[in-house]
Structure P
């Protein structure tokens with residue numbers, strides 16, 4: 001089994017064992033798309049959106065897979081929906097990428113309601129101007145920055161600068177336990193710790 005197929009099997013198990021695990025469905029969809037299995041990728045992305053309809057990046061990925069399946073009309077509808085979600089959340093990068101895709105398809109992108117917002121996306125920022133960069137963060141303007149890095153290394157500093165307190169707690173108290181249990185990770189080994197760190201970065205959107 002190739003490394004990619006091994007990763008697909010890991011996340012398929014995670015998604016099957018915990019159907020409410022948005023991370024499992026999201027990463028499974030990404031890996032299936034990478035493997036060219038777009039029919040299955042579409043199913044995973046749609047399930048992710050059922051669980052987290054505010055996850056703007058997923059609309060972009062779903063539309064890409066639909067286009068690979070020559071489902072142009074469905075892709076355009078998804079791009080329009082995703083544009084609106086990303087615009088409302090202030091997720092500039094996926095919003096602009098979906099606008100570009102619509103233009104390439106000969107469609108006029110929807111009007112943005114945030115054109116007057118500066119590059120910092122103030123409209124989507126929480127107290128003190130902090131805005132969580134984790135894809136799928138559901139706290140928006142209520143996002144609170146961590147008071148200090150959760151670890152003393154470089155990754156801890158990145159987490160404090162880019163990830164809100166609630167998303168960090170969601171990882172630490174919920175998803176990290178699922179990852180350890182479902183993948184049977186032994187954190188006392190170098191391999192187990194490396195896998196744990198990789199899943200953490202993926203969940204927090206740091207890769």
Structure Q
């Protein structure tokens with residue numbers, strides 16, 4: 001990608017993990033090198049937990065909060081959640097694959113070296129978050145709010161979104177060419193992004209409205 005610095009994703013491997021007990025999880029505790037598979041997590045507060053070199057597989061989450069959680073060198077697969085509440089969370093070297101999630105609350109979160117693959121998300125609130133070296137691949141996003149957020153080396157590959165809110169966002173090396181988006185709000189925040197010619201033409205009315213241009217005929 002000439003002129004664009006791609007996300008720098010750090011690879012990691014998980015081997016020899018012991019089985020963990022989801023029922024025994026305690027808010028604020030740290031869990032290392034464990035695999036938590038197949039639980040239904042309902043009506044719990046798991047805030048402040050740290051998962052380091054862990055695998056979270058086939059979780060079903062309902063009415064559970066993960067505020068201030070830290071995911072470090074951790075893989076999440078097959079996640080199903082009506083909502084995922086994790087404001088102020090930290091995700092570093094994380095892979096999230098084959099997830100189906102309703103509303104996602106990641107306000108003021110910090111994401112670094114994170115890859116989302118084949119993920120379907122409802123409304124994603126990343127307001128005030130910091131995203132560095134993040135890839136969205138083959139994802140469907142109903143709406144994404146990155147208002148007041150900072151995005152550095154973020155790319156979209158084969159993705160679709162209904163709406164993207166960039167109000168007061170700060171972008172650097174953000175590649176939107178692989179994102180089919182229907183509406184963009186906060187067009188003033190798009191500086192620092194790369195788009196295709198087709199995308200720019202398709203969003204001409206949004207850009208014109210932002211600039212106060214009246215289109216007739």
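The numbers here are math on the coordinates, done by the rules we state, and not lab data. Just so it is clear, the model here is predicted, and its values are computed rather than measured. Cβ atoms are built from the backbone, for glycine too; each structure is taken alone.
Between structures P, Q, the greatest calculated value of distance in nm of label points 7 Å out along Cα→Cβ at positions 8 and 168 is seen in P. When helix-only ellipticity at 222 nm (-39500 (n - 2.57) for each DSSP H run of 4 or more, over all residues; to 500) is computed for each of P, Q, which one produces -19000? Computing helix-only ellipticity at 222 nm (-39500 (n - 2.57) for each DSSP H run of 4 or more, over all residues; to 500) on every structure in P, Q gives -19000 only for P.
Here distance in nm of label points 7 Å out along Cα→Cβ at positions 136 and 184 is compared for structures P, Q. The highest value is that of P. Out of P, Q, which structure matches 1.01 when Rg/Rh (Cα atoms, Kirkwood Rh) is calculated? Clearly, the read-out refers to Q.
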